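Just so you know, all these numbers are worked out from the coordinates, no wet-lab data involved. Since the structure is predicted, the reported quantities are computational estimates derived from the model, not experimental observations. Cβ atoms are built from the backbone, for glycine too; each structure is taken alone.
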Structure P
Amino acid sequence: MRPKGSPSELEARRLRAAKLLAQGEKPSVVARAVGCSPSSVTRWKEAIRKRGVERLKAKPHKGPKPRLSQGQKKKLEKILLRGAAASGYATDLWTCPRIAEVIEKRFGTGYHPYHVWRLLRSMGWSCQKPERRARERDEEAIRRWRNERCPHIKKRSPRRP
């Protein structure tokens with residue numbers, strides 16, 4: 001089980017243990033001082049003996065290689081900005097399954113629809129839900145109705161003592 005702490009904090013702990021070992025302290029004393037098991041200190045001591053203190057430094061974890069390059073992400077963004085209708089869909093609404101299809105067709109890389117949102121977030125995009133409004137909506141008529149008619153219809157409850 002991995003101990004608690006960031007990689008830099010764990011590295012600092014190992015380096016502090018190395019310093020105590022260099023001063024001639026026993027592994028059990030060092031283990032108590034840095035808050036770990038004596039077997040870990042013994043393992044660190046062996047690593048120092050074989051390869052030096054550099055062996056105790058934190059190693060970066062790169063993770064998997066991205067499926068789309070930066071250039072491909074920029075092309076995808078241009079495709080998304082043109083709209084879904086330009087890519088052959090009936091409506092101009094982008095969904096994760098649609099974006100996954102476009103990525104598959106254009107770049108030959110498979111993305112599961114449930115993970116497309118991670119790609120979009122890394123590109124700085126956020127979820128947007130279109131407002132549901134009728135195309136025939138008359139904003140001026142709605143404003144007039146709210147200001148003139150609505151106050152007369154609205155019932156006010158009488159105050160009770």
Structure Q
Amino acid sequence: MDNEQRLKDLERRRLRGARLLGNGTRAAEVARQTGVSRQTVMRWERALKENGLESLQRAEVFGRPRRLSAQQIQELGALLKAGSLAAGYATEIWTLPRIAQLIHRHFQLQLSQSSVWRTLRHMGWSVQRPARQARERDERAVQAWKKKRWPQLKK
């Protein structure tokens with residue numbers, strides 16, 4: 001089940017609980033029917049009394065706001081696509097500390113590595129690990145070995 005569906009289901013459960021409370025059902029019975037604790041039902045009841053039914057509806061935005069704006073996130077994507085060599089690093093590998101430094105240099109924002117990770121996930125980026133190969137590797141010699149020597153060893 002995706003996150004959006006889960007949030008809709010939770011909202012449906014809260015609204016069902018509100019209907020039951022509105023019909024005079026006791027908190028313990030509402031808790032049993034909706035599959036939540038009595039304390040949760042009492043919290044719903046208090047929210048209904050203070051702010052009405054809207055207080056049990058799902059909020060559109062959760063959590064702390066992002067520190068990078070949508071435009072800054074697009075700029076960051078372009079900077080990352082240009083590569084770490086273009087950003088002044090010695091190798092073509094992006095690491096979380098490097099990306100945090102890039103963000104600090106370009107946007108004057110200090111982000112923790114976990115915040116950088118969440119930002120990259122939000123952008124649709126994932127971990128990419130380079131394939132490990134010896135620098136001295138000779139591809140032609142490897143292919144020749146696979147064709148000639150490997151079949152002999154296999155027997």
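A value of 22.7 was derived for Kirkwood radius over Cα pairs in Å; which structure in P, Q was it taken from?
Working: P: 22.7; Q: 21.2.
Going through each structure in turn, the value belongs to P.
Among candidates P, Q, the computation of helix-only ellipticity at 222 nm (-39500 (n - 2.57) for each DSSP H run of 4 or more, over all residues; to 500) that gave -14500 used structure P. Among the shown structures P, Q, from which was the value 5.7 of distance in nm of label points 7 Å out along Cα→Cβ at positions 33 and 89 calculated? Derived from the structure labelled Q.
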